[in-house]
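Enquirer: Please find the structures below.
What follows draws every value from the coordinates through simple rules; no lab data is involved. Fair warning: this is a prediction, and the values are worked out from it, not measured in the lab. Cβ atoms are built from the backbone, for glycine too; each structure is taken alone.
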Structure I
Amino acid sequence: MTANKFEGKFITFEGVEGAGKTTNIEFIAKKFQEKGLDILLTREPGGTIIGEAIRDILISKDLPEMHHTTELLLMFAARAEHINRKIIPALEQGKWVLCDRFTDASYAYQGAGRGIDFNKIKTLEKLVQNKLRPDYTFLFDLDANVGLARAKRRGETDRFEQQDIDFFNRVRAQYLKMAKSDKSRYCIINAQYDIETVQQQIFSILNDLY
C-alpha cells in the first residue's frame, strides 16, 4: 500500500465493462459513511466540469476515430484537472476519495488495449500525479465476454464498449498482471456472481480499510 501524506485515503475501482463497479462503489461508500467517514465519490475520465467535457469527447461515437496518442493525452488532461481541483483538496480535508477508474485504466486500456508504450504512460503519470498513488484498489474481475454482454443489456454502448473482444481480453490480462505484482494495494473481487455474492466478498475485507 502507498504512503500518501494526506489525512484522507484514496481508493480506486477498476475492471472491464459490465463488472459492476458503479453499483459496488455506492455500496462501499454507504458502509464507510456508516462508520462516520467523510466520502467523496468521483470518476474518471470526468470528476470536474472540464473533465466531464473531455469525457464526452472520449466516449462519443459521433466524432471521427481519434489517434491512440490523442486518447491517452485527453485521459491525462482530464486527470490533471481532477487531481488538482478535486482529489487532492478532498484528501487534504480528510475525506476518503472513492474513484471509479484512475491511472491503472490507462495502463490497461491505452497501454495493453491500444498498444501504447508503457514508458510513455509512466512519463505522463509522473508529470500529472507527482507522487499521488491510490492507497487501495478494488479490481472487479470478470470474463470479458460476460462483461460486454452485461454492458449491452444496460442500453446503448459508448465508443469504448464497442471495441472487439480481443481488446477487452488484453485489458483484463493487464489488470490481473498489475494486481498480482502489487498485492498490498489490490484486492481482486470475483465479479461473475450476483450482486449479493459480490458484496459479501467486499464486506469481508472492508474492516481492513477502516
Structure II
Amino acid sequence: MQGKFITIEGIEGVGKSTNIAFIQSWLQSQGIECLLTREPGGTDLGEQLRNILLHGGDVSDKAELLMMFASRAQHLQEKIKPALDRGVWVLCDRFTDSTYAYQGGGRQLNFDWISQLEQLVHGDMQPDLTVLLDAPVEVGRARASARSEADRIEAEDMAFFNRVRDMFLARAEQYKRYSVVDATQPLEHVQKDIELSLKHLLNTAGPV
C-alpha cells in the first residue's frame, strides 16, 4: 500500500520542530514506518542548496525560486517517492506550499512561474495532509529571535512575513488537505488538534 505524505507548514517560530517530533513519535506508536525529512534539503544536493539559500550572500529572487525547485526535484526522485512507493509514510518539514507563501507571497514573484515549476517537478502529486501551524507574525518572530540568530530569510521584515502568513491562510481556505492549528495555544492543545488530524488520516488510509 502506498505511504501517506504529510507536510508541516508555518512561519518561523510556530513550533514546527517540536510538533514534527510529536507527529513522528505518534506515527511510530501506531506501528507506522515514517521517514522524516525537510525542505529545502533532504538529499546531499538539497542540503548544499539549503546552505546557499539560508546563509549565502546575494541570491536573486528568481535564483532562490529555482533553487527551491531544484532541491525539491532531487528530493522527490531520491527520497520521497521511493519511500511512499515502499509504503513508508513521509513527514516533511515544508514543501511547495512554502514556495507559494515565501517566494510568491513574501517575494511577490509571479504565481504562474511557481505553478509551472510545480507542474514540472511534481505535477498532480500533493500531500495527503498539510498541518499549518498558525500564529501572528509578531508572536512567531519573538519566539524565533529568542531561539537562534536569523538566517537570510528569517531576517526579512514584518511586512514580508505578514504576506507569507496571509498566503498560507489563503491556501488553507483553498485546499481541503490543510489542517490549520492555532499555534498560540498551550502545547498540549496544539498536539491534541494535530492528533485529531492524524487519526482522521489514519482512519481513511485503511490497514497499515
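Enquirer: Assuming -14500 is helix-only ellipticity at 222 nm (-39500 (n - 2.57) for each DSSP H run of 4 or more, over all residues; to 500) as calculated from a single structure, say which of I, II it is.
Expert: Going through each structure in turn, the value belongs to I.
Enquirer: Of the structures labelled I, II, which one yields 4.5 when distance in nm of label points 7 Å out along Cα→Cβ at positions 108 and 188 is computed from its coordinates?
Expert: II
Enquirer: Then there's this: Quick check on the output: 18.0 is mean count of other Cβ atoms within 10 Å over residues 4-11, derived from one of I, II. Which one produced it?
Expert: For mean count of other Cβ atoms within 10 Å over residues 4-11, the value 18.0 is produced by structure I.
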